[in-house]
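Engineer: Following are the structures in question.
Where a number appears in this text, it was derived from the coordinates with a stated rule and is not lab data. Since this is a predicted model, take the numbers as computed values, not measurements. Cβ atoms are built from the backbone, for glycine too; each structure is taken alone.
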Structure I
Amino acid sequence: MELHHVRVHPSGDELPRDEQLAWSLARIAADPVAVDDEVTEMVINRVIDNAAVAAASLTRASATAARGQAQAHLQTVTHPQSQAQSPTAENRHGGSTVFGIDGRFSPEWAAWANGVAVRELDYHDTFLAAEYSHPGDNIPPILAVAQHAGRTGADLVRGIATGYEIQIDLAKAISLHAHKIDHVAHLGPSAAAGIGTLLGLDTETIFQAIGQALHTTTATRQSRKGQISSWKAYAPALAGKVAVEAVDRAMRGQTSPTPIYEGEDGVIAWLLDGPEGAYEVPLPAPSEAKRAILDSYTKEHSAEYQAQAWIDLARRLGSAHPTLRDPANVTRVVIHTSHHTHVVIGSGANDPQKYDPTASRETLDHSIPYIFTVALQDGAWDHEGSYAPSRAARPDTVELWRKTTTTEDPEWTRRYHSLDPAEKAFGGRVEFELADGTTLVDEIAVADAHPLGARPFARADYEGKFRMLAAPVLDDDEIERFLSLASRLPSLTADELGGLTITARPGVLPTAPEGLF
């Protein structure tokens, strides 16, 4: 890896393009380096993972509405890029699939609908460092373009590897949340870069697309604050849709604000650390394989990633010490954890909604006091039942929930930010003060499904997760067809790649509400 130094430059510097971060990202995307076998296997896992959580979301309101919008943009024309070319797999424009339904649709709208379905339940992969990220959000826009442009499975693997690499490298170095900017500002550039790799675009074109994508995907973090709304699922979908559109414009010769990161009126100067801001972004050297996907981790449970380890610990504690489940036996519960966990999903966020039994599902899955309490009492976690209004309103749960707080522990904050994979942690220590005057203390560093956890996720786990989540909406034959196709991803032809989607059984999907389209 090489470190790319990034700082603000006055316009008078006329910063050369090859010294700009967006150019370095584009150079990586245009590098034709081969994808490692280990990375290819993980790409397959994450394609399965995305489809699993999308299947579980198909009947939910957000996914239904987004799907309805995509359905209004049916792709009806297939044509070559120019009259001089024949409509081969390399230049045809056949549209993209949308999870749940048959047909081909405009790629930016397919990316939109599939992005919402993937993100709705907060149940796919994550990478946490200086910034939060869900790098699996790169897959819907890159897949949509691959299908539309008639690319192969091998092309898709290369594009996804780039998307993960760029987003994770940016997340390692540049904090967005510290300035209340939403983490999808790293997703727009990474998805644009991944699409550039997929299509084999030159560095100049990818550079312009990255700049446009970044410029148009910066937004505040209010979507993850207070009464969290359905927009939380739409935010990454919009970034993916914008990335598709940015690549389209760049391919047509349209340019972007430059330098987008380093300019005196650019992102760093006015949205992030200000005119004195500077970063060291780790990036692959020329001809170095893109392996960042291996640094990410998926979720066993449908909740914010920083809650994963706490669910596992709570389940064990409730089973080993059933008396902890009764609020009459507990005076106070204090979760000692990292700064990020405390201020984003803990009591340090100062959001009263995190203790409100009538709060939205999106709010509850960002409340570690709620999640820990329910997992403790139930000894389990369910992506639907654990968030049901009746479950949240149970009197003994509300009582114990409101006795649970978080606090920052400097050591767990240090471990959260550690660059040593063996030391990096997303858990902490919990202390129960009991009514009889005694205390009970336990801790956990990483989730059971984490690569260093008690039960690291492997291919069988990804497939099991898909079968479990897809069973209510897909026929058994459709489940096995998709898994068989996904397992052969690197060898899929363009025609076969068009089948890398899921179709719900008849009568399962609700009708989308009417809107403008």
Structure II
Amino acid sequence: MAGSRMEEILAAQLEAVNAFNKQLLAQIETLSATVKSMEGTIASLQEALLQKDESLTKSANKIRGISKLISNKSEKQSQPRQEQETASGKVKPKADLKARKNNGAKRDMHYELEEVVKDVYPDDTEFDIRTAIQIGIRESIRYRMVPMKFQKIVYRLHTYRQDERIYSCKASQAPLQNSSFDGSFIAGMAQLRYIYSMPVERIVRYFNDNGFHVNKATANGLLSKTADMFENLYTALGRAVLEDDYISCDETYYKVMDRADNADAPNINKEYIWAISAMNLNLAYYFYENGSRQGAVIYKKLEKYKGTVQSDGYAPYKSLGDGILRLSCFQHCKRKFLDIRDNPDADSIIELINQLYRQEHQHRIGVDGWTRDDNLKWRRKYSKDIMKALKVALKRIVSSPEYPPKSLMYAAANYMLGEWKGLENIFTSGLYKLDTNTIERLNRYISLSRRNSLFFGSHRGAERGVIFYSLACSCRLNNINFFEYLSDVINNAAALPPDTSLEKYRDLLPDMWTKK
């Protein structure tokens, strides 16, 4: 009896335990469903936050870009102060500015101008110069402007007969066949077009306003034929640039009209112009491959090059192949932190980069006997601690949870770390620049033209443009007046026979050319 009672009690307890277990399992299933629901909600919130962060980042970039456009008041090019040739043929350096008597302010005396001296005498009715005694002369200066001056040179070619022999003469050779325009006329148009960024329509209007009537088709034809005549000169320039063992590369865009698909409604596309600057020779070389910015363009151009290439972080520059030492640009790295200045970490990076520039500017090769080797020793001395501090700061930023991968700070630090080897390479020579500012400044001429001219009329027009830009910017690098250079070279190149070697054209490039 007792055993039966015990079995009943145990059975009841087991039943109660089973019921409790079923209740727990039900609660667990409910909790699991709740957890899954919460996980889905959290995932949705995370995705929404990421999208919001990406949207905010894009908006911030747009606002920053607009702010840059608003604050960029001018892209004015600074012109080097050069020696000026006077009307007498003597070359005078620009003199120190003369102090004014009234307030000590300085004024330029413009010794480079042609002087016209006019004697002025008293016009008083009682004055008689025949009996008066001169007690002094004082000078008063006025500056006049004579608008653009055109001349029509008429060569009267005289022919004689003497002793049954005919004696004749020739006029000066015109640079273009069946054309009456001298090289100086074409040079004037090219200077306005490619240095002062005036579109051809405006140049034609300017010429017409100053007394010479020419139409747009004629102007375009002169520039086009001159570019064709410069093909060998341009080839010699490209070859010379790639013989320099230190070059800087970049690319910039231009709008180009393409009529290939529809002549009635042509497309205007964003195309790219490549630029190479020879840092030792002071030559600039622009080239255009149907507007392509693909890496294959620069790979082909530099496939045989052995030397040093400095560039921004565009991917193709990082895989140029063997035999090339790549340098990066501190300014491209710095700009990304300037976009987020007033952040303590960004300001710290900017200050460290500025320290490099301050140390670098204490000396200059060629000044006070400072050599390339001196500069290398100095760089090794000052750069070590600054570069170490920079790397520590950058690694701390990319590893900090404060800056997620899509933040501007993380992107700036990660970009600079990706360029680190190229930045360190700068300090392996006393010659290398800290940045690509040389080629960047030259590209300003194209950006100014881009604003004024809007687009090239065709791919052929872009190909013509890079020839003139190459010569114009090479003149700027050598402190040569582009008009004077082009006036001379157009006439000289036209006189060369078709089989002239490229070595002869090499002598006509801006780094070899001398004013006669």
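Engineer: Out of I, II, choose the structure whose coordinates give helix-only ellipticity at 222 nm (-39500 (n - 2.57) for each DSSP H run of 4 or more, over all residues; to 500) equal to -16000 when calculated.
Structural biologist: Derived from the structure labelled II.
Engineer: Quick check on the output: 1.3 is distance in nm of label points 7 Å out along Cα→Cβ at positions 110 and 494, derived from one of I, II. Which one produced it?
Structural biologist: Structure of origin is I.
Engineer: Which one of I, II has distance in nm of label points 7 Å out along Cα→Cβ at positions 246 and 430, as calculated from the coordinates, equal to 4.0?
Structural biologist: Working: I: 4.0; II: 1.1.
Only structure I yields this read-out.
Engineer: With Rg and Dmax of the Cα atoms in Å, for residues 174-221 alone coming out at 11.7, 35, pick the structure among I, II it was computed from.
Structural biologist: Details: I: 11.7, 35; II: 10.4, 29.
It traces back to I.
Engineer: One of I, II was used to calculate mean count of other Cβ atoms within 10 Å over residues 38-45, giving 10.0; which?
Structural biologist: II
Engineer: From I, II, which structure was Rg and Dmax of the Cα atoms in Å = 36.1, 169 calculated on? Don't skip to the end; give the middle numbers.
Structural biologist: Details: I: 22.8, 84; II: 36.1, 169.
Corresponding structure: II.
Engineer: As an exercise: distance in nm of label points 7 Å out along Cα→Cβ at positions 366 and 406, calculated from one structure in I, II, equals 1.1. Which structure is it?
Structural biologist: Answer for the origin of the read-out: I.
Engineer: Tell me which structure, out of I, II, gives 1.00 once FRET efficiency 1/(1 + (r/R0)^6) of positions 30 and 206 (r between Cβ atoms, R0 = 41 Å, to 0.05) is calculated.
Structural biologist: Structure I accounts for this read-out.
Engineer: Out of I, II, which structure matches -0.92, -1.11 when log10 I(q)/I(0) by the Debye sum over Cα atoms at q = 0.11, 0.13 Å⁻¹, for residues 158-413 alone is calculated?
Structural biologist: On the way: I: -0.69, -0.89; II: -0.92, -1.11.
The correct label is II.
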